[in-house]
Structure 1
Amino acid sequence: MSEHRDRFIGLFKSKINRAGSDELLTWIDGTDFFTAPASTRFHNAFPGGLVMHSLNVYDIMSSRNYADGIVESEESIAICALLHDLCKTGFYKETTRNVKNEKTGAWEKVPYYTIEDMFPYGHGEKSVYMIERYMRLKISEAVAIRWHMGGFDDNAKVGGYSVSNAYNAYPLAVKLHLADLEATYLLEK
């Protein structure tokens, strides 16, 4: 787990040089970001899964050219990929549940994650809010992080054109969404 933490911090420090970034990294280091899961049961649902997911999204996003002529700065790629799920810090609570051991037939307590959202502000918008307490985002970065869930975002499910408008105006948002999907559904089974 420390190798993922070290890699994240190394990438953050080498790619993100914006005012407030040092304070943001100090805050992140004081949270459960490096030990939290990425989900309760779907992708990377284990300690350290969140930082691993963020690194996977970064690797995909920084290695793909999704559209010729649309170039994003390395800093914007790093900000979006590494910080898009910052909203998941302080979000999961480890508990246990009873599961029947198929070999012995005995019930056993196993670790399990539940959601304990103390700041129910939405998913992407919560990450934007948390980042901007320390560091200003470009509009394209804020929109990309806000809409990285695409049609899986609760607000996109109620209808309207916000996510479509975001993707039409900001290619960075499309790139982040695609990298997040690839990491979640193809890499992190």
Structure 2
Amino acid sequence: MSKVGKAPIDIPEEVEVTVRDDAVEVKGNNGLEFAQEYDSDFVAIDIEDDHVVVKRKGDRKEYREKHGLYRSLVANMIEGLVNPFEKTLVLEGLGYRVREQGNDLVFELGYSHPIDYDLPEHIEAEVENNDQVTIKGPDKQEVGQVAADIRSLRPPEPYKGKGIRYKGEEIIRKEGKLSGGEEAEIGSS
């Protein structure tokens, strides 16, 4: 039995869950709604005693895979309505800045022009010290996609580490070219 799939999902008081034949709908008290379709040939999703329970209908590999997948997707929808997901990005480099302008983020990343990034509907951003952005939202996949899109505006380079990186991300640094030294002496003989 899947360790992820067999764990029941608690339903908090502020969240309403509805299970249909092919989809699970989750509604929060803040008016947000999410729906996740699932393949009813592989799993059955039920509500039992304020818990969502995902059961698989077979024991082959495909059944086990979908069991854990759908349980995680439903758990993430419920978790996102209670505690929004967040990712923090750090800008590193001389003159690299970010500022909020309405619902947009404006990045200055060493290009000849600033870059405007329009945030999706349910995503919020907090800017700290002009060099750190925290992306927040109820949809885990959307928060990760927005953070990846922002990071791709100027990915960190391996020599000086300049660019946009996730907070806590380790950038493997490369050693630059050697200037003169031993190679110059060996080559001249």
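Quick check for you: by Cα Rg over 2.2 N^0.38 Å, which of 1, 2 is greatest?
When Cα Rg over 2.2 N^0.38 Å is calculated for 1, 2, structure 2 comes out on top.
If we compute FRET efficiency 1/(1 + (r/R0)^6) of positions 82 and 114 (r between Cβ atoms, R0 = 41 Å, to 0.05) for structures 1, 2, which one ends up with the highest value?
Greatest value across 1, 2: structure 1.
Given a computed value of 4.3 for distance in nm of label points 7 Å out along Cα→Cβ at positions 18 and 106, which structure among 1, 2 does it belong to?
For distance in nm of label points 7 Å out along Cα→Cβ at positions 18 and 106, the value 4.3 is produced by structure 2.
When volume of the Cα convex hull per residue in Å³, for residues 26-137 alone is computed for each of 1, 2, which one produces 150?
Only one of 1, 2 returns 150 for volume of the Cα convex hull per residue in Å³, for residues 26-137 alone, namely 2.
Once relative contact order in percent (Cα under 8 Å, 6 or more apart) is calculated for every structure in 1, 2, which label goes with the largest value?
By relative contact order in percent (Cα under 8 Å, 6 or more apart), the leading structure of 1, 2 is 1.
Ranked by mean count of other Cβ atoms within 10 Å over residues 58-65, which of 1, 2 sits at the highest value?
For this comparison of mean count of other Cβ atoms within 10 Å over residues 58-65, the top structure is 1.
Comparing 1, 2, where is distance in nm of label points 7 Å out along Cα→Cβ at positions 34 and 178 highest?
2
Looking at structures 1, 2, which one was helix-only ellipticity at 222 nm (-39500 (n - 2.57) for each DSSP H run of 4 or more, over all residues; to 500) calculated from, given that it came out as -7000?
This figure was derived from 2.
No value in this document is a laboratory result; all are computed from the given coordinates. Bear in mind that the values here come from a model prediction, so they are computed numbers and not experimental data. Cβ atoms are built from the backbone, for glycine too; each structure is taken alone.
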